[in-house]
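J.: See the structures that follow.
Throughout, read-outs are computed from the coordinates displayed, never taken from laboratory work. Keep in mind the model is a prediction, meaning the values are calculated, not measured. Cβ atoms are built from the backbone, for glycine too; each structure is taken alone.
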Structure 1
Amino acid sequence: MDRQQEFVLRTIEERDVRFVRLWFTDVVGSLKSVALAPAEVEGAFAEGLGFDGSSIEGLARVYESDMLAQPDPSTFQILPWRGETEQTSRMFCDILTPDGQASAADPRNVLKRTLAKAADMGFTCYTHPEIEFYLLKSDKPGPDGLPVPVDEGGYFDHVPGGVAQDFRRTAVTMLESVGISVEFSHHEAGPGQNEIDLRYADALQTADNIMTFRTIIKEVALQQGSYATFMPKPFTQHPGSGMHTHFSLFEGDTNAFHEAGAEYELSRTARQFIAGVLRHAPEFTAITNQFVNSYKRLWGGGEAPSYVSWGHNNRSALVRVPLYKPGKGNSARVEYRGIDSAANPYLAYAALLGAGLKGIEEGYDLAPPSEDDIASLSTAERRALGHDPLPASLHDAINAMENSEFMAEILGEQVFQHFLRNKRAEWSDYRLQVTPYELQRNLGIL
């Protein structure tokens with residue numbers, strides 16, 4: 001037994017923890033949980049916890065249903081919203097096959113495989129997400145059939161006595177109590193819309209943190225009589241919720257993206273990374289924007305990027321290079337702005353990082369940056385500049401992913417096929433629906 005496992009067992013005993021929740025996700029990123037009695041934890045460390053994988057979306061086929069959940073002791077945390085009595089803790093799990101091998105269908109393992117490739121190339125990947133979400137009065141629509149936000153505030157608004165302000169204070173305190181460092185939080189542009197930015201961490205820890213973040217945000221909202229949603233675009237007329245993520249690669253203590261004196265202080269490695277992300281972005285958009293509703297955000301205006309482009313401090317670009325801070329080479333990074341708040345973070349970061357690493361491996365050339373507001377250019381101007389559109393719908397994104405050898409390689413055949421099957425089913429259900437828009441526009445005139 002290693003020291004981390006011993007620490008977990010000792011903490012469970014000393015803190016009188018009554019329930020130990022084992023967490024993992026299915027292929028679309030829905031959180032799954034099973035509670036262990038404290039006496040069973042040592043056995044789970046040694047042998048894993050057996051469960052029926054065929055009942056979890058994408059984890060196993062019926063004829064190979066037995067799976068093992070192996071708790072990762074480094075992710076052990078007490079869950080603060082469960083109270084001080086009969087305390088509950090959680091650990092994330094790796095999913096194994098009965099013979100103890102990492103499951104090819106485990107989203108967490110997909111990211112670990114990509115990070116292992118980065119390590120083989122000499123890189124450690126750090127990520128810093130900016131997570132947006134809406135705070136609503138309820139999960140039920142109002143009399144007009146629309147969601148009801150908790151306030152009418154806008155970007156950076158200070159709403160004295162506002163619900164969102166109290167909410168963010170409680171949420172940030174709770175996040176920090178489980179070891180998730182918050183950089184800052186504020187009201188976003190939409191009514192009831194908030195943003196909380198997590199401090200940078202390695203990519204696997206960030207993905208775990210995002211899953212915990214979503215759970216905490218929803219728990220705090222329920223405690224305060226409201227409802228939090230990470231739906232990409234719940235309002236037609238207000239901005240969608242993104243999860244802009246900053247990426248940097250380090251070689252030891254050196255930021256591989258920084259080169260003093262180069263244009264924008266960007267190294268050749270950084271330029272190749274950006275080129276890889278841009279080249280493969282249409283192929284992985286189904287992962288970073290996995291719901292029908294995601295494309296209402298991407299193509300709904302505002303600051304959501306819908307064309308393949310990059311720029312220095314250009315917020316209309318898909319990849320943005322933030323303003324360089326003199327003397328702070330280790331802060332050099334690139335920001336991917338296409339991903340939305342409802343993505344499976346394990347698969348999304350595996351795809352983005354994998355694309356960047358492929359750009360480095362293959363020596364991709366980076367096109368010139370765009371300084372224009374890309375959305376305001378004409379179609380001919382965008383075409384001339386090489387700004388191809390991202391997929392316009394989930395259907396288009398599925399097709400782009402389906403034909404991508406790169407995505408099959410990154411995800412592995414099992415996750416690749418299960419994800420496509422899930423998304424095809426969603427699109428098939430959606431295209432059968434007659435929407436209020438169609439009825440309002442056509443019923444009285446056709």
Structure 2
Amino acid sequence: MTNRKLIRWLSMELLLVTFFSLVTITSEAQNKIQVTSFKRMETDVTARVTAPRRDQNGEVCALIRIVTTEKDLMFEPDALGITARENKPGEIWLYVPRGARRVSIMHDKFGVLRNYFYPDIIEKATVYEMEVQVGDGVWQAPIGTNTQLIVMRPDPATASIYIDNEQVPTENGLFTATMKKGTHTYRVEAPMYAPEAGVIDLGSDQKVMSVTLNPRFGYLEIFSLPEQDAKVYIDDVPVGLTPYKSDRMPLRDYRVRIEKEYFFSIDSIVTISAGKTGSLTFKMKSTIKPPTPRRMLIMADMGYQASQLSYGGMIGFVRENGAYIRFRSDFGSVSADLECDDTGTLTSGGEGKPYYKTGVEHKSRMSVVAGYLRHVWKPLYVYIGAGYGNRTLAWETVDGELVKNTGRSATGVAGEAGVILSVGKFAISAGYHTVNFKCHELGAGIGIIF
């Protein structure tokens with residue numbers, strides 16, 4: 001128990017004792033009813049011979065002779081009730097069933113003596129005498145009284161209290177009674193709380209006590225994110241919508257499931273602990289796949305074929321599907337009036353085989369391609385495209401003329417295919433490029449994707 005709870009408990013006990021001390025003092029001014037003696041009349045045969053009465057079960061009642069001059073007294077019995085009442089000179093006769101335990105005595109002017117417990121066992125066909133003092137005269141404590149005041153405060157206030165295995169009434173969450181001194185058993189019970197039982201020893205001092213029951217229940221809170229109003233099922237029973245707060249739940253494990261249209265259902269196991277509130281927060285995932293954000297790709301690349309390099313760039317846009325455009329060139333230019341085959345023999349603009357300068361070649365390369373870009377898997381993209389391209393190879397003669405090698409030159413449709421791998425915001429590519437399936441080129445690139 002924490003210091004704060006201990007201080008609060010002690011304060012409550014002190015307040016309760018102070019309150020009932022004041023009640024005892026003020027009762028002298030307000031409640032002018034007191035039992036001064038209670039005894040068994042062993043030789044009195046009124047109950048079994050002279051004037052017997054039978055209860056609803058046909059058994060002979062006990063007779064309590066209440067010695068008093070005040071005939072307007074009212075009596076509230078326990079659950080067994082009062083079979084009959086008769087006003088006699090100087091007395092009130094009460095016929096009660098065997099086993100009666102208590103009675104409350106009331107008067108419009110002199111107040112209430114509540115829950116007076118008979119200090120003797122009430123047996124059938126037996127006479128008892130109870131002297132009751134009523135009035136505004138000098139108030140004195142009865143001599144040789146064998147009763148004492150007991151006050152019990154249960155928590156929760158709606159708990160049932162049993163004294164000597166008999167349920168007793170409570171008022172405003174308190175049980176108060178005058179009982180025979182000595183040892184009594186008590187038991188306090190309430191639904192969904194652990195019962196508590198013990199022994200009360202009534203002596204010369206009033207008994208004021210509190211009984212706090214330990215709960216056998218807990219609570220459960222359920223939330224769902226990012227959406228609310230999801231259906232909540234506990235052990236397959238629908239109980240409400242999120243955000244959900246349960247009533248009292250017995251201590252055990254429960255299967256909790258939430259459902260909402262267009263979201264995957266989620267379930268979990270939760271254990272309810274005594275006096276605590278368990279909390280579950282479900283992160284819901286939509287069954288509708290969210291649109292992939294569009295990404296932009298910018299790359300610088302390079303092509304290689306037959307000891308010839310070309311340079312260029314690529315730009316593209318893609319979600320799952322996209323498009324791109326690429327330009328690549330060696331930024332050179334070749335113009336030749338003569339043409340030859342791969343052996344060097346002229347095929348256009350002359351005859352024969354001219355003399356060429358050894359190892360002197362003139363080259364040019366250019367292509368423009370557009371195509372389809374596809375996001376295949378998390379870091380992997382593929383592309384395929386087509387466009388226009390040319391590649392020119394020319395040899396130089398000893399006379400300074402340029403002769404185009406038609407076997408190693410091509411102009412027309414360009415095609416390509418390749419892959420792109422993204423690593424964070426960086427991207428690298430590798431691919432194959434051709435012009436008229438005659439000139440072939442390998443390509444590689446590096447860039448960013450965002």
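J.: Please state which of the structures 1, 2 yields -11500 when helix-only ellipticity at 222 nm (-39500 (n - 2.57) for each DSSP H run of 4 or more, over all residues; to 500) is computed from it.
T.: Numbers: 1: -11500; 2: -2000.
Computed on structure 1.
J.: From which structure (1, 2) was mean count of other Cβ atoms within 10 Å over residues 74-81 calculated, if the value obtained is 17.9? Kindly include the intermediate steps, with their values, before the conclusion.
T.: Numbers: 1: 17.9; 2: 14.9.
Value 17.9 for mean count of other Cβ atoms within 10 Å over residues 74-81 corresponds to 1 out of 1, 2.
J.: As an exercise: semi-axes √(5λ) of the Cα gyration tensor in Å, for residues 106-353 alone, calculated from one structure in 1, 2, equals 31, 19, 18. Which structure is it?
T.: It traces back to 1.
J.: Given a value of 8, 23, 17, 14, 11, 8, 6, 6, 4, 2, 1 for P(r) over Cα pairs in 10 Å bins from 0, in percent, for residues 250-425 alone, point me to the structure among 1, 2 it was derived from. Please report the intermediate quantities before stating the final value.
T.: Details: 1: 10, 37, 35, 15, 2, 0; 2: 8, 23, 17, 14, 11, 8, 6, 6, 4, 2, 1.
Going label by label, the one that fits is 2.
J.: Using distance in nm of label points 7 Å out along Cα→Cβ at positions 90 and 370 for the comparison, can you identify which of 1, 2 gives the largest number?
T.: Details: 1: 3.8; 2: 12.8.
Across 1, 2, distance in nm of label points 7 Å out along Cα→Cβ at positions 90 and 370 peaks for 2.
J.: Same structure, new question: Where is FRET efficiency 1/(1 + (r/R0)^6) of positions 186 and 330 (r between Cβ atoms, R0 = 41 Å, to 0.05) largest, in which of 1, 2? Can you show the working numbers first?
T.: On the way: 1: 0.95; 2: 0.00.
Once FRET efficiency 1/(1 + (r/R0)^6) of positions 186 and 330 (r between Cβ atoms, R0 = 41 Å, to 0.05) is tallied for 1, 2, the winner is 1.
J.: Here's another thing I want to ask about it. Kindly point out which one of 1, 2 the value 52.9, 165 was derived from, the read-out being Rg and Dmax of the Cα atoms in Å.
T.: Details: 1: 22.2, 73; 2: 52.9, 165.
This figure was derived from 2.
J.: Assign the value 15, calculated as relative contact order in percent (Cα under 8 Å, 6 or more apart), to the correct structure from 1, 2.
T.: 1
J.: Another question, if that's okay. Given a value of 0.00 for FRET efficiency 1/(1 + (r/R0)^6) of positions 202 and 314 (r between Cβ atoms, R0 = 25 Å, to 0.05), point me to the structure among 1, 2 it was derived from. Please report the intermediate quantities before stating the final value.
T.: On the way: 1: 0.35; 2: 0.00.
The value was obtained from structure 2.
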